[in-house]
Structure 1
Amino acid sequence: MSTEDKSVDVSLVNGPVNYEEPPFYRQGGGENAFLGRTRHEESASHGILKLLRYEAKESMATKMLQQIAQEAMDRHQLLFVRIRHSVGEVPVGDASVLVQVIGIHRKETFEATAEIMDRLKKKVPIWKQEVWESGATWKDGSVVDPSA
């Protein structure tokens, strides 16, 4: 497996994220995709969830997504990593995050996908506001690291 065969593809997307067909890799025996959707929720104090609104420190978030993807690629010997994350509004039923990985075997693709999602949630400066029938609430997000 040569270095030039590997690829990382990350970006922030305005609005919902769509599933994208990944590229074909002849050595890619394992492919894994995670699509995170806004689920229906009801709150006793706020009513029904209408949408999620994401805000990001975009240049820093993109840089950190790139770093997370590259580190996962190196650690798990992957061929391809794609990360898409929404900024802006994502209605119930639509997706806000897509993680796709391709590796030689399935085990490393499962491990890498879970690791990428865990790190993304903890480290990337993206914040989520829940917009309800009556009001809005903020979820805890990442603390911005000024050195990143």
Structure 2
Amino acid sequence: MYTTILNLHSYFAFIVLAILILAVINAISGLTSKRDFNLSKDFRVSLFALILSHLQLLIGLILFFVSPNGLEAITTNGMGGLSSAARLLAVEHPFINIIAIVFITIGWSKHKKVMESAKKFKLIAIFYGLGLLCLLSRIPWGQWF
């Protein structure tokens, strides 16, 4: 079960990163080109990025509890007994990724309350961009590939 969830979390991350990058680029291009916020394209790209990032978080939280590198590593070694690589997987990666999803969710919430297209694009670009940066900063790159 652990291996299946780990593989799902790892491979699904590529899809989530791709759609988040697409959502941020779409928001920046919409802002710079001063086009109207299109419900059939812009709304759906942003919504799809929100949904996929939340699914990835859910898979990651399940993985945290079944993985020997998650909660088990903290309870076995204590916080002081974790190496830097173990601390990345057990503490930093989950914590920063939760913050990233919070940024994305705030961006989604705020953009729905605004009527002007430029402000919608700006909010999505800022908050989804912050979420993307947080995600990219704490991916265990050495273990991922």
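Taking FRET efficiency 1/(1 + (r/R0)^6) of positions 119 and 135 (r between Cβ atoms, R0 = 30 Å, to 0.05) as the criterion, the top-ranked structure out of 1, 2 is 2, with the highest value.
Match the computed value 1.00 of FRET efficiency 1/(1 + (r/R0)^6) of positions 71 and 111 (r between Cβ atoms, R0 = 30 Å, to 0.05) to one of the structures 1, 2, and report its label. Comparing all candidates, it corresponds to 1. Comparison across structures 1, 2 (criterion: distance in nm of label points 7 Å out along Cα→Cβ at positions 7 and 39) gives the highest value for 2.
Among the shown structures 1, 2, from which was the value 16.9 of mean count of other Cβ atoms within 10 Å over residues 15-22 calculated? If you can, show how the numbers build up before the last one.
Values: 1: 14.1; 2: 16.9.
Traced to structure 2.
Each of the structures 1, 2 was assessed by distance in nm of label points 7 Å out along Cα→Cβ at positions 79 and 127; the largest value belongs to 1. Looking at structures 1, 2, which one was FRET efficiency 1/(1 + (r/R0)^6) of positions 31 and 87 (r between Cβ atoms, R0 = 41 Å, to 0.05) calculated from, given that it came out as 0.95? Only one of 1, 2 returns 0.95 for FRET efficiency 1/(1 + (r/R0)^6) of positions 31 and 87 (r between Cβ atoms, R0 = 41 Å, to 0.05), namely 1.
Using the calculated result -25500 for helix-only ellipticity at 222 nm (-39500 (n - 2.57) for each DSSP H run of 4 or more, over all residues; to 500), pick out the matching structure from 1, 2.
Values: 1: -8500; 2: -25500.
The value was obtained from structure 2.
Quick note: the coordinates plus some simple rules give every number you see, no bench work behind them. Computed from a prediction, not measured in an experiment: that's the story for all the values here. Cβ atoms are built from the backbone, for glycine too; each structure is taken alone.
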